[in-house]
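Below you'll find the structures, each written out as structure tokens.
Each reported figure results from applying straightforward, stated rules to the coordinates on display, with no laboratory input. All values derive from a computational prediction rather than experimental measurement. Cβ atoms are built from the backbone, for glycine too; each structure is taken alone.
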Structure I
Amino acid sequence: MSRHVSSPIACVALFGLVAFAADAAHAAPPNIVLIVADDLGYRELGCYGQKKIRTPHLDRLASQGMRFTDAYSGNAVCAPSRCVLVTGKHPGHAWIRDNREAKPGEEGQEMLPANEVTLAEVLRGAGYRSGAFGKWGLGPPGSDGDPLAQGFDRFFGYNCQRHAHSYWPSYLWSDRERVKLANDPPVPGHASLPEGVDPADPASYARFRGSDYAPDRIVEQALAFVRAHRDQPFFLYYPTIIPHVALHVPEDAVAPYRALGWNDPPFTRERGGYTPHFTPRAAYAAMITRMDENVGRVLALLDELDLAGDTIVMFSSDNGTTHLEDEVDYEFFASVGELRGLKGSLYEGGIRVPLIVRWPGRVKPDSTSARVVGFEDILPTIAEIAGAKAPAAIDGISFVPTLLGREQPARPFLYREFPGYGGQQSLRIGELKAVRQKLRQRNTPIELYDLGADPGESIDVAAAHPEVVARARGLFASERTPSKEFPLPALDGQ
């Protein structure tokens, strides 16, 4: 339960907890599957309004559960968002607040300290076996931030998010051992067409395709984990690397989209970025469909093993669509729809994400919730469902009552800060959202938007709501602990 919740809210939440506990007293703890896409935009699934990209398995998952319209990732880029997810602390209290490489020569990113309590550690205390499959990004192999040091019993995938820019790498990590992949040579995540090569010839791009596709390897290990632990409560954390660029996807997945005849000029990397692709629009759509198929494989296995009825499945994304427009045509796909901003921004398009929850017999099928929820809420929600004890010093609020169709007080506010991309803060209070930009340079004015009337954050209404601006200013100051590792100079007096 969040330390910021007022007493009346706490009383209602406690009543809901008691009621839920009574309901669950005669049931075994459910299995938990948490799937997190990488850079998937708010409108890039069919069930969220996408028209061009096919996502039948996730659309069906939404029809079988609850779709949240106002869910927020932990932050605007990968590592800090995942830190919020696994610790239940919002970005003003989380240890990792931006992407940052580990020490020179060391693979991986800034590590979670040993004293941070993760979702996997919480579930271990309730008898769960936990496995992580995909991209980690919260500490180098063998460090205190390694997934095996943070409560997971099994890990397979990429430790380093920079390494994950290639979908055809030379190796992946299996626990703390490197497993060689049959990509000889491996395909780099960043490369250009050689000088003199014809960019109009599809054969020029063959050098950017390998044979051993890492996402397929990863999902196979995730399925093996489910099979191995089918007879005990398990937590499957599946942070797939799709659809983060580079545009790497097997040709058989691209072919159906290429056949649609879109106007799809090549991405040749003339101005930087990742690896070239002959048909980038078709490739991006194919990557998302490939991700959807892999999610479908997980769901099919739950059915095959007769586990679906005893498993809660959650799906979301770590932040909004990438801002690399030469590679991902987010306007063509309407990737964030009416929202403003992309990955790296605390405007809505950078942090509002899909959230789907299926829990047979508990969550009403084909239901929708407009409750404001954030990644920090997932830890206490899962802990409550599992009968585990969440840490006291977190910011998340369980939304179990919402899942069960019960009344739940609105979230008092949702705070975000991000020192990257110039330094930003945001705060959502009901339908109003305050934003500050360029905080690495100066203490900037507060913008205010009415998301109910203006989801695109196009009209600043700060002058009409001085009392909300004053409250936001106070919360912007009180909701953050200064960080030496990830400072906001204008706020930290530096």
Structure II
Amino acid sequence: MGAAVYNLETVRLRKEYPGTVALRDVSLKFDGGRIHALLGKNGAGKTTLVKLFAGAVEPTSGTILVNGTPVHFHSPREALNQGIATVHQELSIIPELTVAENILLGRLSEKGMGLIDWRASFQRAEAVLSDLGMSIDVHAKAGTLGVAQQQMLEIAKAMSYSPAVLMLDEPTSALAHHETDRLFGLLRTLAAKGVVLLYITHRLEEIHKIADTVTVLRNGEVVGTIGIGEATPVRIVQMMFGEVVQKNRPPELTFRQNPVLEVKEFSRTGAFEHVTFTLLKGEVLGIAGLLGSGRTELLRALFGADHHDSGSVTLCGQKVSPSSPKQMKQMGIALAPENRKEEGLVQMLSTRVNICLSSLDRISSFGFTTAARERTIAARNAQEIDIKVSSLDAAISALSGGNQQKVVIAKWLNTEPRVILLDEPTRGIDIQAKQQIFHIVWELSAKGISSIVVSSELEELMEVCHRILIMKRGKIIGELLPHQSTLEQLLTVCME
């Protein structure tokens, strides 16, 4: 690694892609020893700026300065050599490699003659994790870890470089409260050492816990930089969006009393046990609980993606035994998974194809479909739930996180589901996109379609749901009605 970096600066930095300008003449300066929050709605230019600093892309024009000296990175390796490490929002682990191999990728200890010293490598990886207060088996395959542990692994990998600049893009999106607190403590320690820290998040409640300054981008331009003392929620939202119309669950949005889904004594060893609840027609049912409580595992088992050991499931009066996603889709169950990038979408395919994937059996004739037919359906979906896309034939990877999540939901709406399971539906998306997702859920409720919503954002469950189940260590331990309870009460029960 090169000399320690104490400040990072841009002068009229610009990045253009065919048909769009991602950054427009951005001039900023980030000083070491402080934690700088970088905010903006999806598509504002935050991720592009991080990619420029990280050497993943090169600017169209303008200058990046490190300690006052202009630099031009042609690769992430060159940025790392200048002490700039990045924790990206999208996980980049290699599932088939061990935790240690992921942390030390390309830097494993050697015995000589090109032979790897595995013992020394595992010890080095263990030391990195220990310094961060993380307890992860360095011999485990990275692909066997849960999303939260994979996120911590990404952070450990970046920290193994002892960076002088650390950029974190949505680092807490999959972390539990205690893991978030541990990360914040680490960041403060690094700031005290003079490290430059850029912190990107959509969670406004985190800003006052961790940041010293707030910089806001909108449409590729700098709106402004303010001190944390000036960064009230109202001001931040106004800087990010102008005016946002806050949607609240319509008071007339009531559910019917007839059961749609009845789950009794549903169990899977090591994940959840004796789960019993009833979902009513048009009801929005939340499941709250800390990471590791069994929420995701429960939804996957109900969808047939994972096996269950015992218990019964009754759908619209008919007993079913979830055995595969194909079976449950045919029964009218849909799942929008927690990891939309890898499990909810096919990144190499277009938006049009992704929207139509789950309903090919409905839209095809004699096993064949046409791009024109798919385009008609996708265009209708895009209009109905406000998917922002320049072209339906563009790769899904080009869409913002919020729009990708709406594509996942649109894909399932075309199957005309009775129940839709939503696992962390607002993870990594901005305030405006969250409001749009909420509105979609309420519209489904009005049509009699039931939803089960899992979210780590307890305030979202209080806002969106008719009723909330509380899950802990694989068991349902309580039930709460949002209109009769407070967020503090819900948090207290979840943390007990």
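Overview of results
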| quantity | calculated |
| --- | --- |
| Which of I, II leads on FRET efficiency 1/(1 + (r/R0)^6) of positions 61 and 149 (r between Cβ atoms, R0 = 30 Å, to 0.05), largest value | I |
| For 0.80 (FRET efficiency 1/(1 + (r/R0)^6) of positions 85 and 269 (r between Cβ atoms, R0 = 41 Å, to 0.05), calculated) the corresponding structure among I, II | I |
| Answer label among I, II for the case where FRET efficiency 1/(1 + (r/R0)^6) of positions 357 and 437 (r between Cβ atoms, R0 = 30 Å, to 0.05), calculated from the coordinates, equals 0.40 | I |
| At a computed 15 (relative contact order in percent (Cα under 8 Å, 6 or more apart)), which of I, II | II |
| Origin of the value 3.6, where distance in nm of label points 7 Å out along Cα→Cβ at positions 205 and 349 was derived from one of I, II | II |
| Read-out Rg/Rh (Cα atoms, Kirkwood Rh), computed value 0.95, structure in I, II | I |
| Per mean count of other Cβ atoms within 10 Å over residues 117-124, the highest-valued of structures I, II | I |
| Per distance in nm of label points 7 Å out along Cα→Cβ at positions 37 and 405, the highest-valued of structures I, II | I |
| Structure (I, II) behind the derived value -7500 of helix-only ellipticity at 222 nm (-39500 (n - 2.57) for each DSSP H run of 4 or more, over all residues; to 500) | I |
| Among I, II, structure where FRET efficiency 1/(1 + (r/R0)^6) of positions 109 and 485 (r between Cβ atoms, R0 = 30 Å, to 0.05) as derived comes to 0.05 | II |
